[in-house]
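Listed next: structures, encoded as structure tokens.
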Structure I
Amino acid sequence: MVRIAVLVSGSGTNLQAIIDACKSGAIGNGAIKLVVSNKKDAYGLERARNEGIKAVFENKEEAVLELLESEGIDLIVLAGYLKILSPEFIRKYENRIINVHPSLIPSFCGKGYYGLIVHEKAIEYGVKVSGATVHFVTEEADAGPIIMQGAVPVLDSDDASSLQKRVLDVEHKLLVEAIDLYCNSRLRIDGRRVYTNGK
């Protein structure tokens, strides 16, 4: 069983999607053992506690690393975690940290691109398609090998909030699928490419 930690900063809708998928079996061979937030009032912590999952507010990276080690964590999922991890942290868990980003990387990503800003920039640029990307975390923000992507059309009537809502639906789906693939040893990384192995 793959022991999963989810790091959150906000309401935790992606976390809820992962919790639900672990319960339904959509994520096989994986279980959330720890939820950490760098924000004391993050509703994601409440979601975890409601499910009997260990939930901790912790803003110091050294303490987060100690928690991960003490819980024997195999996979870290960044689900709306608005804190940049240090190179040391990333190296310690190389190819074991997954992030979801609300755009089709390499567009509208990197430093400063989070939350509604991503969708505002996509609409401002005039793109016809946006979406979500699940990728492995590397030392450069939003630049790791891409596991999965899903697209949504950008409608003429869209504002940042309406686009965000549709992209979020795709985020939930992709994140669950990527975690399931990881937990069942079906992902293989070769340079920048991530391949899905058959069952």
Structure II
Amino acid sequence: MLKQRMVAGVLLLALAGCGGDGTATGGGATNFGNNNGQVVVALGDSLVAGVPGGGAPWPARLAGLSGKTVINAGIGGEESSGALSRCGRLLAAYKPGYLLILTGANDAIMGYSTDNAVANIRAMVQKAKANGTVPVVATLLPMTGEHGLFDGSAQRISAGIRGVASSEGVALVDLQGEFGAGTGLLIGDGLHPNDAGNQLMALAFNDAL
């Protein structure tokens, strides 16, 4: 899967300049309203912000792949409620064409309600829609090793995120499916992506733009 993604990334870079005009995949125009289709906000926790040992965080890599300005609005340790509380301010400040939402891992670790995490993510999707911003949601990464205890909760939140994507009619980046068991894609804590994992995430999000 990673090798296929790498090939796709090379092809996308080779085609740079052919797109980037605010159109959706398939050639249909996207109406961003007063927002800038060349600006992307990546909202979430440390899986967005990046951690030592993971190389460049995926939002920085996504900027290179997509040719868009990608704002890394990740905050380590933040739960979905915190992301929701910041969402409106970020939309107003940056007027992004796209909002990429990756949150819920800390809800799983803290043992918070799956339903509450999913509801927070749905609320962010709806805020983005109301703002004329295109929301993209992502499932959580697998949790292994010292974090393996929380993987069941993460999987339940991911199932809820898939439901949000389906019912709200928005794009889904299924990172849980992309990572599989996480072998070779996570750093030693079994939670955060390593260099290869961040590259895979950047390619997967680029596919969704």
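Rule-based calculations on the coordinates, nothing more; no lab input. Bear in mind the structure is a predicted one, so any value in this text is a computation, not a measurement. Cβ atoms are built from the backbone, for glycine too; each structure is taken alone.
Quick check for you: by distance in nm of label points 7 Å out along Cα→Cβ at positions 146 and 170, which of I, II is greatest?
Comparing I, II, the top value of distance in nm of label points 7 Å out along Cα→Cβ at positions 146 and 170 belongs to II.
Can you tell which of I, II yields 1.16 when Cα Rg over 2.2 N^0.38 Å, for residues 90-161 alone is derived from it?
Answer by label: I.
Using helix-only ellipticity at 222 nm (-39500 (n - 2.57) for each DSSP H run of 4 or more, over all residues; to 500) as the calculated read-out, with -11000 as its value, let me know the right label among I, II.
I
For which of I, II does distance in nm of label points 7 Å out along Cα→Cβ at positions 58 and 178, calculated from the coordinates, equal 2.3?
Only structure I yields this read-out.
Which one of I, II has mean count of other Cβ atoms within 10 Å over residues 74-81, as calculated from the coordinates, equal to 18.9?
That value comes from structure II.
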